[in-house]
1. Taking 14.5 as the value of mean count of other Cβ atoms within 10 Å over residues 198-205 derived from one of the structures shown (1, 2), identify that structure.
2. Upon calculation of Rg/Rh (Cα atoms, Kirkwood Rh) from the atomic coordinates, which of the structures 1, 2 produces 0.97?
3. Comparing structures 1, 2 by distance in nm of label points 7 Å out along Cα→Cβ at positions 142 and 174, which one has the largest value?
4. For which of 1, 2 does distance in nm of label points 7 Å out along Cα→Cβ at positions 46 and 150, calculated from the coordinates, equal 1.0?
5. Suppose helix-only ellipticity at 222 nm (-39500 (n - 2.57) for each DSSP H run of 4 or more, over all residues; to 500) works out to -7000; of 1, 2, which structure was it derived from?
Structure 1
Amino acid sequence: MRIGIDLGGTKIEGIALDNAGGELFRQRIPTPQHDYAATLQAISRLVQQIEKQCRQTGSVGIGIPGAVSPASGNIKNANSTWLIGRPMQQDLETQLARPVRIANDANCFAVSEASDGAGADARIVFGVIIGTGAGAGICIDRKPLTGCNAISGEWGHNPLPWPATAELPGRPCYCGKQGCIETWLSGPGFTRAYQEAGGEAQNPQVILKQAEQGNERAEKALQDYEDRLARSLASVINILDPEVIILGGGMSNIQRLYENVPRQWAQYVFSDRVDTRLLPPIHGDSSGVRGAAWLWPKKGSS
């Protein structure tokens, strides 16, 4: 049995898969906020709950909103900032009394969808997670591309491409820079942009509902979001030229993105035509948890 844990900014999801990839059990719990010890305890309890429910032990793979530094072994680049600088893998291995594998959550998402999801027919897959933050993973021939600095796919901490005057100098980001893509395209970033324009809503779901009811300000906010997403993905297409881009995370549930964004990115892509497809995940907005479970491959593979 393989256990996958997806550590998100607001929820922790756990899954158990059998050797064929069949789902045995799935559970979600809230993520403790700004508390490293409580986060470790929550993950450990969830693993124990899964094993109790399935009546067997399993390997544990964890997707996190950051990466393990090749230099220090500690967590870096996490928008859940209380993880940064912590030896999370070592601490969890101590708590769970077994080896643990940790990877960036977007890499896990990309692996899942490239293996048997929306990108299964593609050689190059760019798997995006836009939720609490904005990250991405790259899969080539169904294998994740990590990179020597463990930052492949970190598009969310590049500047918003082709910015309008009103978008400059950009909002401050937790990474210390200004104008990062994440500050515009994450769920909180989208909500903040709407509020700054005079809208009243506490989350993207409310903004979407208001737009559907004819609220012009909400509709304008969605159109601005689609343009920013188109610009941001066009910059990726210009470098990586993927066959498929797959959206995950809470913002991926906005269905109009899949039609409207490709219409707009053509004006930014350096090509006479754009064949890249923008698709929702086959395995849902929590596909990454399956990829976390598959961090432990079948016996006989590495």
Structure 2
Amino acid sequence: MNVVRAGLLQVSLKAGASQSVDDIRRAMIEAHLPFIERAGKGGVNVLCLQELFTQPYFCPSQDPRWYAAAEPVPGGPTVSLMSELAGKYAMVIVVPVYEQEMPGVYYNTAAVIDADGKYLGKYRKTHIPQVAGFYEKFFFRPGNSGWPVFTTAYLKLGVYICYDRHFPEGWRALALGGAQYVVNPSATVEGLSRYLWKLEQPAAAVANGIFVGAVNRPGVEAPWNIGRFYGNSYIVDPGGRVLAEAGEDGDELVVADLDLELIAEARNRWQFFRDRRPETYDVLTRP
């Protein structure tokens, strides 16, 4: 049996939005460090943090002051620190941050750090929403990283970020690329997405024969108050079964053991990959 211990970390905002982005970053990293240490000492092999984990979810605004929160990936302070921690605990860490490629060019990005502290690469959020309360196109360019699958020390890992999860094509692309576990760091509030939160990701796990880790932040973030980020981070197996789940409120580390043999078992049972008909799917690539 090939078992990998996976962890998800949800943490509420620990600083006021009126503080400087550097002060907020420091406060959020300080809040995460005890949980990262707990995960490392508890044998977690792959840890994923929440979307834009060093900052509030600032996209209800269209305030250019938040551009200052972006940092290089790699080479920025957050990814550099997480690389040290990954090597210290022999733990793969998925690090979702606001990325600056160059002044004026910004992405919603997750860096992937291997268990020896080596930076493996990044995924940039592909689908960018622009609806009331979620003005993400003001802050992020659509990702251009394709569908990278990272060969880590423990498993093959894919990343899909928040709004991406509503698009089945990316899940399939990551699975076809060899991903065994796909993480979805998110920032999502009460409303319709609450229903979809428990529906889409188990369905994606079943349709693709993969493990999925869905991590959402908790709490209400002033001054925007767009709703309650309801936490409920969870890990689901290739059969759609929830292995571990966080509560709605408060800071929490969610841990589950992934038996990778279940991937072959699920795919041999349903044979969705065998029965695909890609030659009939031309309509999916039409603009």
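The numbers here are math on the coordinates, done by the rules we state, and not lab data. Only a predicted model underlies this, so the values are computations on that prediction, with no experimental measurement involved. Cβ atoms are built from the backbone, for glycine too; each structure is taken alone.
1. Source structure for this number: 1.
2. Attributed to the structure labelled 1.
3. Structure 1 comes out on top.
4. Attributed to the structure labelled 2.
5. The correct label is 2.
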